[in-house]
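Participant: Structures incoming, each one as structure tokens.
A short reminder: the numbers here are calculations on the coordinates, not readings from a lab. Note that the structure is a prediction, hence the values are computed from the model and not measured. Cβ atoms are built from the backbone, for glycine too; each structure is taken alone.
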Structure 1
Amino acid sequence: MSEPILVILAAGLSLRYGGMKQIDGIGSHGEPIIDFSIYDAYRAGFRKVVLIIRKEHEQLFRKALTDEIEPYMNVEFAFQEISDLPEGITLPDGRVKPWGTTQALLACRHNVDAPFAICNADDFYGRNAFEVMYDFLKNDVKDGSYAMIGYPCAKTLGDHGTVTRGICEMDENRNLRSIREIRQVGRIEGEVRYIENGEYVPLDPNTPVSMNFWGFTPKVFEDFTAVLQEFLPAAIARDPYGSEHVIPTAVGTLLERGLCSVKVLTSTDSWYGVTYKEDKPKVVEAIAEMKKSGRYPDRLW
């Protein structure tokens, strides 16, 4: 089997963060979170990384990240273009917003010819998550038999606002039954809740959620294209400038139709993220402690 590839979603606009959080420094030498992810992936066995970005950001990524990494990893760029749509779909005049992570994933279809992991640029997953996923991609993945890393919901929430999470339902063997994207999840009045129809709904803090760390084969490009092709006409008619489609929703559709199975894997490492600018100091502190304890060298490369 071909060697697994790492794909990183880094084309988001980061509107809530207020800047290019994909390459915003959080390490002692200005390393962004994505740098730690690539380092952890390298230690786990990955040797090729594909960065899905916006074309206008290529030089920023080269200067801030890839020039230093390329001696160790084969680095390729894939560009999310809003005009890159399935056959028969016309780009609405005036559309400037990307179409979401389902379309972003499809941007790397020409770069990826082997089983691959895909994850977010702005989430810190830890070395064990990459080891677990690499092992799955080397030994267990097949067309239609995929995996995701699951985290307890309460451990993925910050202290500075609500977030969107993919809420997962599993069977007794940790096979994903369904996944539902819900918005406005947070700690509200001391409890994990989300807002639905203007009301607070309690959520078990141990509910597994997706943090967009998936393991696929290239077969998923064909399946996601079909899902997007079905979704877009009505979405464009309803909201031509803001509609989008995300990976958890695409996976949920495939599950409903019996077109795939997904094993929910676990990691021993903690997750950290920076949805809001106010989340950054906590992540900076955590990374500093990991360097101090020897989990990471002072300089990664």
Structure 2
Amino acid sequence: MSASHPLRGIALFACAVFLFACLDTSTKYLTKSYSVPVIAFARYFVHLLLMLAILVPRHGLSMVRTRRPGLVILRAMSLVLMTLLMLQGLKRLPLAETTAISFVAPLLVVLSARPLLGERIGRLRLLAVLSGFGGVLLVVRPGAHLDPTGVVLVLAAALCWAAYQLLSRALAGSESTITLLFYVALAGTVCFGSSLPWVLPEPLPGWREGSVMLSLGVSGGLGHYLFTHAYRDAPASLLAPFSYLQLLWAGLLGWLVFDRIPDHLTLLGMGIIAAAGVVVAIQQGRRAS
């Protein structure tokens, strides 16, 4: 499938990563009082309910029809596993640092786009990717005093997220956005819902926590809709660098909500990661023009 609307794809992707930053912020807030399976179930269950209420009357059974069920399910399970690992990491690490470490994923997407998807990379883009890895190492340096378990969990989540992005691109030509979104919501609801008997009882959420839990499904569902749709308009190697916008939002939201500002070396590492993404984007834009 040829991507014919790269600017629209970038705009959709930028909106998606903002919603992902909101999702991570809300999740971090809830981890203080609720277990990871309960938070994850709320996120996917609300997402599924919204799809059933809004989209079933219009799309009916077409939502469940897929040409490549194996890859569709693998994509959904990649996100479910990523959610589990990421939430465990968020419990142990600050929001901005967690987001920065997770950006190993778009670097991996750029590196994998050539062998797996046939997309060109180029030497300068490869150098930018390697610089981005250097920025990640600055964030996770020993002097940053980050929980090693949390770092490993987020790195594992990044691998799952990279697989999810690559599968999104691979399936964009054969599957509808609605179908891909539905299987993600269904897989998350079933997997995390099956664990509820072992993690309950939980403190009943008040109006504030209940509202935040509802927002998980809205921001997650809409974010992944925009994310999936963006891959129909632009190649994976072009979209991946714009994931770095989430670093900005995570830093701002971490400061506003948790009163946490990363130290200078961590900010430098985040800046290197973002700069590497910009270089990759500029190179891709020149090649497309």
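Participant: Out of 1, 2, which structure matches 9.6 when mean projected area of the Cα convex hull in nm², for residues 48-151 alone is calculated?
Facilitator: Details: 1: 8.5; 2: 9.6.
This figure was derived from 2.
Participant: Looking just at relative contact order in percent (Cα under 8 Å, 6 or more apart), which of the labels 1, 2 belongs to the structure with the highest value? Walk me through the intermediate numbers first.
Facilitator: On the way: 1: 25; 2: 42.
Structure 2 comes out on top.
Participant: Could I ask something else about it? Work out which structure the value -8000 belongs to, where helix-only ellipticity at 222 nm (-39500 (n - 2.57) for each DSSP H run of 4 or more, over all residues; to 500) was derived from one of 1, 2. Write out the running numbers ahead of the final one.
Facilitator: Numbers: 1: -8000; 2: -25500.
It must be structure 1, since only it matches.
Participant: Out of 1, 2, choose the structure whose coordinates give distance in nm of label points 7 Å out along Cα→Cβ at positions 112 and 256 equal to 2.3 when calculated. Mind dumping the intermediate values first?
Facilitator: Working: 1: 2.3; 2: 3.2.
Attributed to the structure labelled 1.
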